[in-house]
Structure I
Amino acid sequence: MGFRRNAAAFTMVEIAISLAIIGFALVAIIGVLPLGMNVQRDNREETIINQDATYLIDAIRSGARGLDDLTNAVLAITNYTTRYDANTNNPSPPIINGYTYTNSSPGTPYFPINNGFRIIGLMSTPKYVFGVREFYSNHVVAYVRALSGLAVEKFPQDNPDVRQGAFSYRVLVENLALPAPVDPATNSASRQLTHNLRELRLSFRWPLLAGGQPGNRGQTFRTMIGGRLVKIKDSDKDPDLYFFQPQDFVKEAP
């Protein structure tokens, strides 16, 4: 005579409850995944910006003239120049000078940025340039494909789709003189400091979207640069190029 054992099993109600719990968990996990991916992307972009900012600041500070590798990253440089009358401070219509690796904007002398000498010289342009009867305000903007980052996006990569999808940004370069002392006739130390110390600001906006417009993320870097700022002009038609000479200083008369 055999004995009959009770068989244990899940009911349909228990299975339905288990599936509902698993479904809620999966929805929560799927909802968190995009957030985590966005945080990872933002951290990667901020790391690239920090590294590129350090590189560009060092290049401008040292007055580098041989960084021809910058031609693989700097897509274009645009300088919006406004002239002001020294007596009335009335501005003239702004002049837009644009430069790329192969060309420059219409109406300006042919001046492609096909070497590092020209790139650093344009990016070091002072914010304000003073003349006898006028002064000029310069708004220098560079459009740059990331110097650091993925190796597949770097030279000699010539696939236009890969290069177009590479991380790029816009940087506003401001080379500013220190404020002049209140009484320069009695403060020679302040005059020497004014002529030998400048502030450099790099304001980054990223990512670079279609049409050259920047995204909504940004960061600004500021540093002080000691030394003399010299102007170099190859010909009357070429734009002014500026370079820092950190080992040279202007000595003001007492």
Structure II
Amino acid sequence: MNFATTKRLMPHLEGSIMPEAEFMRDNYYLALARYQLASDYAENKVVLEAGSGAGYGAEIISEVAKKVYAVDLSKNSIRESQKKYLRKNLKFEIGDITKLNFPDSTFDLISAFEIIEHLEDYNRAISEFKRVLKPGGLLILSTPNKKVYSPGTKKPFYPFHFKEFTLEELKSLLGDFKIKQILGEYIRGRKMLTYGPRNPKRLLRVLFANLPFIIKKLIMRIYLEIFNLAYKIKIYRPQKTNLKDIYFDKNIKNTREFIIMAQKV
């Protein structure tokens, strides 16, 4: 969930999933783990953070990278990030990742987490990633697993997703890259919901997915507002999750998030 999306749903939450959004702490720590994974490949590299949202991920990567350019279409998210994160090797820019304003072969590494599912022209974004990567450069991308997140639906479950991908579709989308590794992301000790054919919630998710956008948006906002209020008045408390609880695994059958590492050849 990027900055612009979160702000439309919940104006009091300034940013993508932030530490202060305690009722969404699982999503926040899952995001943190992805950025730490990217950092493992970013040492002394020139990095593009595509769809930088609230900016904390770009800041994490900049701790080890030579230079990080963080791009997001939201003017508000970029302005807030520019005020908050002041590393000399970190630059935030307003921009469209389907029309990147960088020369060919600029970057050693691109991180693109939870972004392509929000794009209508996702093919163009992947083409742009390939164009601006140096030969041998690495794209680390995450996106929901359609078969787990929105099984049995034609439209995505989440209102602001344009397209969710199966593993086969992702491999096809990245056909011009050499796929180095595909991982699933999990929370240790937590059984991930799979919404199989016998799960009664599956029908509700299918029905919700096929509602008109404006109705889905309103329901989602109300849902999130209720959880936020319940947390504030201490009716609801999420399970305690920490960064050490998040792990990546080659078993991707039941993952809700694909993490793909693809190299420009």
Structure III
Amino acid sequence: MRWLLNRMVTSFLFFLEKDFYALPRDCGLSEEEVFFKTPDGILLHGWFFEAPGAEATLVFFHGNAGNISGRLFKAKGWVERGISVFLMDYRGYGKSEGRIEKGADLIQDARSAVDWVNQTKKIPFEKIILYGESIGSYPALALACERKFEGLVLEAPFTTLLELARTHYGWVPEMLLKDFPMKNQDSIPSIKAPVFILHGDQDEVSPVKLGEQLYESAPSPKEFYVIRGGHHNDLLEVAGAAYFDYAYQFLARENGFRQK
């Protein structure tokens, strides 16, 4: 029964794509193609983009739809600001093997990506920025509680998956999400990094009030950027360069690297 319930939850929650919408060269990027394994033997795929003289490396955990090819424009903005970027696909997305069966799979995949950057690229954890987009805020926050990182950026996050589900479906039994707790609200007080949150005030998927609640619970230093007129998937289009600049400038001030 639990297996059937989890399959039902994953079918509603994860909208994965195997095919790529674009390749790095289409965006003027040069990538290192990466394959790495999780502790439970799942082969995951990602692209590493090195910025010359990088001040830090950003590991990007994307939302529940598409795959890394739909985030190339986000990677490019950070690379242009002197931050190397590692885009990774969770199990089942893009070229990554396996399938998500529980919320803990996201954390395991994200941790494996960060460990790859640390062990293969020899980048200290203290020079890694975690970026969680939408549902990617869950693994990003979980890892940020474990050790000190350079920074944590959350785009359109939520408090708990249960609260998010109830904003769309009314009453949802908590038992249904037993293996998908995703309680960001419980994690954020314990993070060990400066936190920057950006959220559109017209977000129709994860209402801005959820991001505001997370911000209130986050320790300092922190900053919240409300994108006026921004929805869930158009924040760069609405905000323009500020989409990158506000987060970059905050992290630069907190960590003492060059402001561009």
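Just so it is clear, none of the values below were taken in a lab; they were calculated from the coordinates. This structure is a prediction, so every number in the text was calculated from the model and none was measured. Cβ atoms are built from the backbone, for glycine too; each structure is taken alone.
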For 62, 34, 22 (Cα extents along the principal axes in Å, for residues 95-206 alone, calculated) the corresponding structure among I, II, III: I
Mean count of other Cβ atoms within 10 Å over residues 127-134 - structure with the largest value, from I, II, III: III
Entry that produces 0.75 once FRET efficiency 1/(1 + (r/R0)^6) of positions 47 and 79 (r between Cβ atoms, R0 = 25 Å, to 0.05) is calculated, selected from I, II, III: II
Computed 6.2 for distance in nm of label points 7 Å out along Cα→Cβ at positions 31 and 231 - originating structure among I, II, III: I
Among I, II, III, structure where distance in nm of label points 7 Å out along Cα→Cβ at positions 135 and 215 as derived comes to 5.5: II
